[in-house]
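Asks: Got some structures for you, see below.
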Structure 1
Amino acid sequence: MIWPFHCLQGTIGQSLVPALSEAIMYHSAARGSQPTLISKGTNPRTEHYGIFKAEVEDPKDVSTQLNTTILDAIAKHDLIYVAGEAKSHCVLETMNQLVSYFGKTQPETIKKIRFLMDCTSSVQNPNVDFEALANIELEKMVQKGVVLVKSTDPIS
């Protein structure tokens, strides 16, 4: 499959929104911490929707296999916020990977996941209601402990 231009490595669509990038840099400088940047989709032989593993893992390419190191590091945080584009595709697959991994290894971690509903949006298509499909999947995750929030909600 040929990716839409917004997803190609090295294009502006792969970049962080400037305000978010600035916030990350400011936080990093103020806290004396180094942000962890995760790249995906570097193997042209497989799709890589979620950030933790490719759709079809390549046994010869560790970048396509489940990144348990980063998942375990994420689990150590008090809260885990998830946002991005697109809710109905890449972010939803990332959420599926989070919930699946933590459900098998650390089920209590699922309760720390906060999905920022107002910081993501679904792909728009006149023939498919991707928003409704994404919300059905998110509701299944809520049943497992994920909390849906807005960016304006108090931290909980």
Structure 2
Amino acid sequence: MKQQRLLFVCLGNICRSPAAEEIMRQIILKTPQLRDLFEVDSAGIGPWHEGQLPDSRMRYHGKLHGYDFHHIARQIKANDFDRFDLVFGMDSGNMSDLKGLVRDDRALSKIRCLADYMTQHPDYKVIPDPYYGDDEDFELAIALIEDACAGLANALKLQMK
């Protein structure tokens, strides 16, 4: 199987998407069936935080869970739909923005909502942006992302059979 590339996208690429990138990377590294078959990256809808590390609060809460969120923020580009096999938005706004960027049905078919892969949080249909929230909002975002990435890893394993 050829290596597949996964892209996680949120609004500014400083909270949810760099967390999803690193959480998914860790799951892939710990899953023999997935190791070496998937590459992950993240990006933001807008350019506001390009060149910055993830939000300090997200980095702090990530460390509490054993993660090192160190991605340098970048804005998604149209050619990312050529470079990546699947593109995951975090909420309905991200999904709408992503769909507005695509040029064709092939690119449109690559867009997924990461929250659709959650199995432990049935009351959540999106991964809410913690940026304007407090510690509880960052903890919730990490819990939802961990759940969604675990579900995504299971889906990818099933796809390989």
Structure 3
Amino acid sequence: MEKLTLRAAEERDLPVILTFIRELAAYENMLDQVVATEELLREWLFEKQKAEVLLAEAEGEALGFALFFHNFSTFLGRAGLYLEDLYVRPAYRGRGVGKALLRALARIAVERGCGRLEWSCLDWNKPSIAFYLSLGARPMEGWTVYRLTGDTLRQLAE
């Protein structure tokens, strides 16, 4: 592969970040659920600084991204990193881009003193699962993710 570089995203990268989010959602058959806009991403990524993005590039072309944020483990008594999205464009898969992004996130986690790096993966996504297992990641057996959104979230908040 041509020279791969990783860098922290900047506001000028909002169009490509949103494009990657949409491409990932299409891959996951969830494009109809994307309501993110550049304005929302600007607010939450760069103004409120609630998440960070690493971009993978080669020869000026964006190949993929990782969007992550800090979570917290009460058992460990320290923060961790949660990888919300990892996406590599299909033409660049299997060429070390995803591994480079995960390696960079592992370095960030270690440098920041985090206790762990974790993420979720759709059960049907066998290529990603095989990739994660090859890196030494292990699934969290016995855990189920729960979620409140929209009206249900608002009703509980009342």
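Laboratory data are not the source of any read-out in this text; all were calculated from the coordinates shown. In this text the structure is predicted, and so the values were computed from the model without any measurement. Cβ atoms are built from the backbone, for glycine too; each structure is taken alone.
Asks: Suppose you compute distance in nm of label points 7 Å out along Cα→Cβ at positions 130 and 146 for every structure in 1, 2, 3: which one lands on 1.6?
Replies: Label of the source structure: 1.
Asks: From which structure (1, 2, 3) was distance in nm of label points 7 Å out along Cα→Cβ at positions 74 and 106 calculated, if the value obtained is 3.0?
Replies: 3
Asks: Work out which structure the value 41, 40, 33 belongs to, where Cα extents along the principal axes in Å was derived from one of 1, 2, 3.
Replies: 1
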